[in-house]
Structure P
Amino acid sequence: MNGSEPLRCVLIGAGRVGSALAQALQSVGWHVDLIRARPLLGAQAGAAVERLRLLVETADLVLLTVTDTALESVAAIVPPIDGVIAHVSGGTTLDPLAPHRRVASIHPLMSLPDIDVGVQRLLDNGTFAIDGDAFIAQVVDSLGGTSIQVPADKRAAYHAAAAVAANHVVALCGQIERLAGQISIPVDAYWTMMREAVDNVADRGAAAALTGPASRGDWETVRRHVAALSDDDERQLYLACCSAAARLADQQIPPDLAGD
């Protein structure tokens with residue numbers, strides 16, 4: 001806090017992530033002005049830009065929760081401030097925030113599927129990847145989270161891992177849903193198995209937690225699996241994951257299963 005006054009944040013971008021962050025910050029004592037980005041970029045932007053100018057004059061933090069492609073344009077509209085201007089992009093460096101003096105990034109390493117769940121997770125001892133001005137670590141502290149420093153040259157690799165963890169896993173869940181539906185088995189049974197597998201990875205590491213036919217070189221079972229998949233897209237997805245599992249287990253997948 002600044003004396004008895006709450007910290008002030010102007011948050012630009014009122015989508016799912018921006019709205020969740022606004023509510024989370026408000027719940028821990030911040031004063032938050034949440035504004036939409038689109039009016040700032042439109043043909044009639046004058047009034048919206050003037051309102052923004054007045055709001056950021058006293059802001060400790062201006063937080064951009066817009067798309068990566070809009071970051072530079074929106075940052076350029078924000079007038080020079082004494083506070084920090086930051087974005088929430090996982091894979092973007094601080095370059096789009098130039099020429100502001102105090103810049104930072106804060107990326108919640110969590111899945112925020114909607115506003116209500118997002119608020120809960122933002123306040124639940126979450127992990128945030130940060131870079132830039134030291135003030136951004138105080139923002140994480142105010143949310144009760146843990147900061148990890150991810151510098152510019154590591155951003156893309158960091159965000160690729162996040163995409164695998166949150167997006168690619170969900171794509172695989174889609175395959176599980178489809179296959180379970182084809183054989184009329186309740187998909188919840190697979191979710192239990194999947195949670196157990198993730199727990200095993202957390203406890204032992206991926207290589208030690210790996211089970212199944214690819215881990216032991218049981219290629220006849222793999223061939224039966226492939227034959228049971230009638231859709232070519234399903235077969236290709238299965239074989240791509242099977243090949244990755246074989247590499248993790250230091251097994252040599254046969255040429256007829258390896259694909260091109």
Structure Q
Amino acid sequence: MSENKGPGPLALVGSGEYLPQMAEIEGGLIAGRSPRYVQLATASVPDGPPVVERWHNLGRAQAERLGVEAVTLDVNDRHDAEDASIAAQVEGAGLVYLSGGHPAYLAETLRGTLVWDAIVAAWRAGSALAGCSAGAMAFSSWVPSLRHPREGGTEGLGLLPHLRVIPHFDAFASRIPDMVTRFLLPHDPSITVLGIDEDTAIVGGPSSWTVKGRSSAWRLSDDGREQMVSGTSITTPLN
């Protein structure tokens with residue numbers, strides 16, 4: 001195992017967390033790091049315990065494929081997120097992964113808590129950090145409501161304030177007119193908006209990324225969409 005200095009890699013994933021087709025990406029994130037795969041299904045809590053347990057089972061199965069230890073954190077609300085014993089379980093992680101569900105709930109549950117502080121500290125010390133779908137969206141400073149974009153959103157976790165992510169972009173864009181996509185664009189030109197297709201990720205960060213997976217990432221602006229296929233390098237200027 002190599003010694004890590006400085007922040008570890010970040011991954012923003014459009015969909016597919018813990019599935020076999022994403023094992024190569026997740027394995028690449030934890031390679032050379034502690035074989036301790038910390039997983040949070042917090043974003044799925046509003047969907048009920050059976051859904052949370054499904055994510056836990058998928059995460060354990062992926063960890064087994066990768067030959068690493070799965071560490072499941074039961075963070076269901078802010079009380080859990082302020083539990084020092086739960087936060088302590090983040091220490092020594094090689095990869096911390098926030099899976100999908102409801103981005104606003106995830107952000108509101110973790111923001112400013114001991115668990116989130118522990119995750120950020122682990123990343124700054126060299127752990128890899130990934131978010132899929134809701135997890136990727138929550139890393140921004142603002143989380144929109146994709147179902148009802150005109151209703152606004154909520155404050156995000158603020159790790160990547162210069163980015164906004166639209167996950168499941170190939171599926172999402174096929175269901176909505178361009179005018180709705182454009183409505184999600186911020187007025188601040190310093191913020192980069194990226195669509196990330198399903199089973200696809202951008203890896204690196206916080207300003208230099210590489211597209212990985214089966215499909216594409218898309219840079220969105222008032223001028224339209226720029227497609228970036230797997231293997232493409234992306235620069236997202238910091239604010």
Structure R
Amino acid sequence: MSTTIAISGKGGSGKTTIAALIVRLIVERAQGSVLAVDADPNACLGLALGLEPETTISQICDETLKGRLSSEPGVSRERAFQYAVHRAIAEGRGFDLLAMGHTEGPKCYCAVNHLLRSYLDSASGDYRFVVLDNEAGMEHLSRRTTTGVDFLLVAAEATVVGARTAERILGLSERLPITIRDRRVLWNKVAASGALPPDADRFPTAGAVPYDQAVADLATRGGTVFELPADSPSVGAVGETVTELLGAARAPAT
């Protein structure tokens with residue numbers, strides 16, 4: 001049975017870097033196979049992981065709605081869709097990557113979302129972990145493109161604005177039509193003083209990631225998280241969070 005970890009947060013919060021680091025750390029610790037899902041239309045998770053799919057789920061959905069999804073004679077639309085999604089998965093070392101693509105337009109995607117959910121439910125059995133990089137609005141989760149999430153991490157900068165944004169995202173998550181086992185805030189880019197927002201203690205917290213110049217330099221030159229040294233502050237802090245989550249994943253749900 002797979003464990004699903006979803007990361008959300010507003011643009012600039014560092015959520016994609018955190019998602020990519022979680023993938024890296026799970027792979028390095030040989031905890032099991034990982035499916036990384038880029039559910040943000042900005043599609044930056046592949047860049048952070050050094051892997052880029054040839055197509056996106058949204059493109060496949062568009063082709064399905066237009067009746068252009070190619071298939072062999074006698075092959076059902078559902079089977080053709082599954083084949084197309086399977087081909088869209090980019091294979092990395094210890095992990096695979098699937099990109100969701102742009103936000104949907106005015107067309108009705110109910111049927112293809114059902115096909116996607118069925119595929120992901122089935123495919124998740126092939127992976128020990130599924131890590132989803134979501135936009136702040138968590139559009140794909142709101143459309144139930146997956147049936148449940150074990151851990152939702154809200155990446156938030158350690159500021160008053162970051163705290164308010166985290167509060168809004170946590171509130172939104174409670175209204176999603178899916179089951180979320182555990183919700184936590186992961187404070188990011190924390191100053192050397194370790195100071196958090198005045199009301200930080202009212203949030204369930206997954207940890208605090210210090211500001212890391214190596215991450216900023218990486219973003220400037222377009223490197224991947226695998227290039228960060230193992231002793232960098234961000235790797236160490238996210239590693240502590242991953243250790244906690246893995247422990248909680250093994251514990252029975254209450």
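Have a look at P, Q, R and say which one yields -14000 for helix-only ellipticity at 222 nm (-39500 (n - 2.57) for each DSSP H run of 4 or more, over all residues; to 500), as calculated.
P
State the single structure among P, Q, R that was used to calculate Cα extents along the principal axes in Å, for residues 26-161 alone, giving 53, 36, 26.
Answer for the origin of the read-out: R.
In terms of Cα Rg over 2.2 N^0.38 Å, which of structures P, Q, R is highest?
P
When relative contact order in percent (Cα under 8 Å, 6 or more apart) is computed for each of P, Q, R, which one produces 22?
Q
Read the figures in this text as sums done on the coordinates, not as results from a lab. Remember, it's a predicted structure, so these values are computed and weren't measured experimentally.
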